[in-house]
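Before anything else, here is the set of structures, which you'll find just below.
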Structure P
Amino acid sequence: MKVNEMIYSKTTLKSQDYIDLETKWCAHNYHPLPVVLTRGQGVWLWDVEDKKYLDMMSAYSAVSHGHCHPKLLATLKEQANRLAMCSRAYYTDVLPLLVKKLCAVTGMDQALPMNTGAEAVETAIKAVRRWGHFSKKIPENKAEIIVMTHNFHGRTSGIISFSSEPEYKIGFGPFLPGFKEVPFGDAVALKSAITPQTCGVLMEPVQGEAGIIVPPKGWLTQVAQICKDHNVLLIVDEVQSGLGRTGKMFACQHENIDPDGMILGKALGGGFLPVSALVGKKHLMEVFTPGSHGSTFGGNPLGAAVALRALELIEEEHLVEKSAELGNYLMTKLKSIQAPCIRDIRGIGLWIGLDFDPSIVSARTICEKLKERGVLSKETHHTVVRLAPPLIITKEELDWGAERIKEVVERCGS
């Protein structure tokens with residue numbers, strides 16, 4: 001059926017019709033798997049033909065609470081019926097409760113709400129640079145921020161300026177100066193890179209988009225000490241790794257480091273709305289003054305209400321503890337798979353990467369075959385399949401998914 005001949009009625013459209021529509025009318029900035037989803041509940045998703053799938057991706061951790069969590073849905077409806085949106089030109093009775101809870105959970109002094117993770121990262125960059133100028137007395141326009149190789153913090157113009165992934169940068173220059181890159185996991189290189197103009201270190205405690213890369217034990221502690229010794233701020237990007245994904249509330253807690261700032265997002269919106277935040281110590285956050293930064297939707301009542309309930313539910317439903325327990329359980333099952341196409345299995349909590357030998361099979365092919373068997377995931381960097389199910393998943397549901405993963409992997413290359 002040609003797109004311009006379609007009758008735009010959901011009752012007549014099939015999966016390929018929707019794919020054709022999106023291919024024609026939407027910019028091609030993603031390469032989706034050929035599945036058209038229409039509803040979700042808990043850890044399960046359904047396509048427009050009513051085929052059921054186990055979600056092993058959680059929208060990059062944005063759906064850690066599961067799809068359409070009834071308590072979050074109730075909060076969303078209640079707040080939407082009362083007050084959904086007003087800018088921060090006014091106070092509301094919701095935002096104060098959220099920022100207080102964010103500070104209680106993180107151990108920080110103040111929070112600044114934003115919408116997307118990338119927006120919160122940009123907020124952190126601005127805060128660190130301003131601290132460097134006003135507090136460390138770095139000359140205007142000379143501040144440097146150290147980042148890690150293979151980092152992923154988003155795709156805004158500023159953020160891709162310090163990405164080490166060429167695909168994110170081709171044709172988008174000129175780029176924002178003031179960043180220096182060092183190898184992830186290398187404390188010696190970090191220390192050597194610091195100059196009097198260095199104001200901050202920005203890093204993911206576990207690198208997600210790079211393929212679930214867990215740093216060497218002790219490295220986070222070394223980074224924190226180096227920053228302290230050189231009067232450099234440490235900012236941890238916990239957009240994907242935070243809020244229980246790694247078996248701790250925050251990945252940086254695996255080594256009990258105390259950063260100056262923390263960037264949150266994804267699961268903070270409970271799978272319903274984009275909500276993010278920069279949460280930090282007073283010396284970082286006090287650089288903001290009225291007019292120095294803003295966001296029309298950041299801190300809106302609807303998002304704040306959902307985020308507050310999302311934080312409460314992580315505690316009430318013991319999702320951090322479940323992530324630690326079930327992550328170990330899933331890792332054990334996956335490591336029992338005997339398949340020459342697997343180069344490595346690595347992860348922490350319910351965040352695991354299956355690294356495939358590209359001379360045998362592509363990660364994309366594995367994802368496509370998993371889709372056929374009712375399991376949804378997504379590849380990264382052509383070699384790694386990420387497994388990050390909602391934290392509410394059960395052992396029985398993990399068993400179901402792991403069995404299908406085993407079937408696909410043991411047949412790969414054949």
Structure Q
Amino acid sequence: MPVITSIEDLRRIFRRVTPTMFYDYCESGSYTEQTFHDNTADFRDLRFRQRVAVDMSDRSLKSTMLGREVALPLALSPVGSTGMMRADGEIKAARAARDYGVPFTLSTMSICSMEAVARATQAPFWYQLYVMRDEDFVFSAIDRARACDVSALVVTLDLQILGQRHKDLKNGLSAPPKPTPRTLLDLSRRWRWGLEMLGTRNRSFGNIVGHAKNVGNLASLSSWTGEQFDPRLDWDKVARLRDRWGGKLILKGILDARDAQRAVEIGADAIVVSNHGGRQLDGALSSIRVLPSIVRAVKGRTGIWLDSGIRSGQDILKALALGADATMIGRAYIYGLGAMGEKGVTAALDVLRGELDTTMALCGHRDIREVTRDILFVPADFEGRWAEDGAGR
């Protein structure tokens with residue numbers, strides 16, 4: 001087993017062993033990919049304030065998310081097609097999260113169904129819902145999630161229409177891959193991936209095929225998906241989903257303080273500051289830059305979690321110092337999953353935990369819940385001239 005010292009180590013292995021179309025699906029943004037790159041680059045503008053001669057013993061990274069104690073303040077974000085990065089990927093990631101003591105979120109667009117994940121893990125997880133035009137499908141998915149002992153519903157608000165990702169179009173992304181000469185050549189170089197895929201029955205979109213009207217196979221799924229993301233999604237519809245679900249509700253895709261306030265008013269138990277990993281509105285600000293304005297607007301009335309751009313435990317600490325209560329990671333754990341399966345997800349979490357623990361200590365803290373903005377040097381213009389109109393204040 002290779003020595004893993006960073007999330008970047010896992011990304012390099014992931015790239016080597018995963019078919020190109022699925023690597024590119026993970027490692028890309030929309031249009032020019034400006035926001036995709038800003039998500040990670042903008043963390044670098046924040047610098048730490050080192051403290052010395054303080055007691056660094058008995059450190060704790062434990063926190064809470066939705067009232068549940070977690071081993072460290074993060075959850076695994078929903079990622080579509082996770083089961084194409086590695087055979088039975090959703091199950092492997094959910095098991096790793098369960099054993100580590102952090103939440104796992106299953107995507108609507110997962111390969112393994114929520115029932116398959118529930119059987120394999122025998123533990124509560126979260127389910128992420130895309131709001132589709134077919135209301136019967138949406139309500140059925142909510143009811144199925146309740147039957148699977150899903151403990152929180154994550155409603156994604158920023159995918160009413162699909163941002164164009166050039167790499168997916170050029171690669172002819174599909175699950176499973178279409179047998180073109182180019183694809184077959186690529187798969188022949190990743191034969192271990194192929195052998196694992198041959199050994200599983202989970203090669204479709206298990207939450208949709210067989211559950212949505214007139215979607216019985218992958219051929220019918222493609223046309224259904226292209227028509228189903230609901231451009232009419234509004235706050236009234238979010239309220240109806242809240243009432244239908246009746247449990248813990250997380251609203252993901254918040255980038256504006258006004259939307260954060262609406263989410264609080266509608267009763268969200270937590271909001272996720274996220275730009276969909278730079279995969280939707282290219283040219284939007286990075287999640288870390290808009291976080292302070294949302295923290296000011298919400299003022300502790302609901303949980304605030306940051307998603308998009310986290311590649312290290314230091315990034316997690318910076319987000320917490322700027323006011324986030326917790327974080328969510330997507331690509332960081334997908335790299336580990338694609339590289340080494342369930343062990344790779346655990347390796348990614350180990351890397352993040354170690355970096356978070358060491359950096360917290362060198363900044364003079366022993367308890368992650370006591371970290372404040374004082375540990376950072378924040379540039380005076382960090383939120384930028386874009387906040388001058390007051391919309392983000």
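The numbers here are math on the coordinates, done by the rules we state, and not lab data. No experiment lies behind these values; they were computed from the predicted model shown. Cβ atoms are built from the backbone, for glycine too; each structure is taken alone.
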Study note, to complete from the structure: If you rank structures P, Q by distance in nm of label points 7 Å out along Cα→Cβ at positions 135 and 359, the highest one is P
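Of the structures labelled P, Q, which one yields 0.95 when FRET efficiency 1/(1 + (r/R0)^6) of positions 55 and 79 (r between Cβ atoms, R0 = 41 Å, to 0.05) is computed from its coordinates?
Values: P: 0.95; Q: 0.55.
For FRET efficiency 1/(1 + (r/R0)^6) of positions 55 and 79 (r between Cβ atoms, R0 = 41 Å, to 0.05), the value 0.95 is produced by structure P.
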Review point. In terms of FRET efficiency 1/(1 + (r/R0)^6) of positions 63 and 287 (r between Cβ atoms, R0 = 41 Å, to 0.05), which of structures P, Q is highest?
Key: Q
Check your understanding: Which structure, out of P, Q, was helix-only ellipticity at 222 nm (-39500 (n - 2.57) for each DSSP H run of 4 or more, over all residues; to 500) calculated from, if the result is -13000?
Key -> Q
**Study point:** Label whose coordinates, when Rg and Dmax of the Cα atoms in Å is calculated, return 20.2, 66 (choices P, Q)
**Key:** Q
Practice item. State the single structure among P, Q that was used to calculate relative contact order in percent (Cα under 8 Å, 6 or more apart), giving 28. Key: Q
